[in-house]
Structure P
Amino acid sequence: MTTKNEKLRWLILCAMFAAITAVLAQMEIPLPLVPISGQTLAVGLAATILGSRYGAMSMVCYVLLGAVGLPVFAEMKGGAGVLVGPTGGYIFGFILAAFFTGYILEKTSFTLKWAMFANTVGMIITLVMGTVQLKFVMDMTWADALKFGVYPFIVVGLIKAFLASWIGITVRRRLKQANLLQVKGDVAA
């Protein structure tokens, strides 16, 4: 395969994961300040399947789509106002979470055990970034920011980390077997 075709394939995969994130963002459980949505599951899937560089790139694409006003964020919201609002830190956190989740897997191995660890780290990154912005935008105490921005998401976050790990590793293996995902120097099991 030529380098041009390879780059196109990666760009298509990034766009697909940005779209998957937009779709999963609409699957939510409303809470007072920050809803529980499927976005973080999509972040974990993107990172586990695509790795650090392209997982993060897919989240950059997702954030940019929302920033220009497309209704890709939770509750069919879009626009720069969402990014500077109470939930914006979580959304920006998706980029770093995808990068570090993929990075951990690239430096260890693409196995369920390491994927679970990496996706848990990604969840923590998202929660930390989201809670910091929530605290300052809503002028909350740290205790209230944790109460509304972290505690409701821990159990659900761990479940999503497991699902992203299990589904992501399975899909990654199948894509590699079908020669649809070619990664140089991959340490995948």
Structure Q
Amino acid sequence: MTILYDYKESLYVNITNQCPCSCVFCIRKETDHVGNSDSLWLNHEPTVEEVKEEFKKFNLEKYDEIVFCGYGEPLVRINEVIEIAKYIRSISDLKIRINTNGLSDLIHNKKTAMLLKDNIDSVSISLNAPNKTKYNEVTRPKFGEKSFDALLDFAADCKEYFEEVNFSVVDEISSEEIEEARKLADKMNIVLRVRHKN
């Protein structure tokens, strides 16, 4: 079972396979691993203690940052993310980032960005589309129509609490839609990254 895995210069933390979205471009539909990792499908959700034990097997000096991102939405387990981030802080000065779909407020039915503010350095939010219609089409969130607005609200909250907040879109959408997403990101003063599907 793969809890921690290398990808480029980062160490990734895979703590859940749960996700409220079913994105049309999701890598989980095509492969069970990222880079040279073993399968990222978990046979159970690891406890905080299990994650801590995994960290003892890695030389953290090799990495530029630690990223909560695996084959699920990490903020489904927001309490565990916070506990693990506190542990990372106690053993390392590495930057800690969360890659998220931005639907944490809907998952937990409350505002959540402020819960992360003392333990996370940066947040990357999968914007995926420039508007609600396209977002629902490509992301297929279980929360339906309210999802896109909730994502934008979460992003605005993150801007209050974190110095570094990014949006990302996958080049699965058209160049015109990417440009529209860039305008939305600029309006919110958030950097937009374009990810390549392959």
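Please treat every number below as a calculation from the coordinates, not as lab data. Treat the numbers as computed from the prediction; the structure is a model and nothing was measured. Cβ atoms are built from the backbone, for glycine too; each structure is taken alone.
Assorted remarks:
- Structures P, Q were shown, and percent of Cα pairs over 23 Å apart at 38 was computed from P.
- Structure from which -10000 was derived, helix-only ellipticity at 222 nm (-39500 (n - 2.57) for each DSSP H run of 4 or more, over all residues; to 500), options P, Q: Q
- Parent structure of the calculated result 3.4, given that distance in nm of label points 7 Å out along Cα→Cβ at positions 116 and 148 is the read-out and P, Q the choices: P
- For 20 (relative contact order in percent (Cα under 8 Å, 6 or more apart), calculated) the corresponding structure among P, Q: Q
- Each of P, Q could give distance in nm of label points 7 Å out along Cα→Cβ at positions 52 and 76, but the derived value 3.9 comes from P.
- For 21.1 (mean count of other Cβ atoms within 10 Å over residues 12-19, calculated) the corresponding structure among P, Q: Q
- P(r) over Cα pairs in 10 Å bins from 0, in percent, for residues 60-163 alone from the coordinates reads 16, 40, 34, 10, 0; which among P, Q: P
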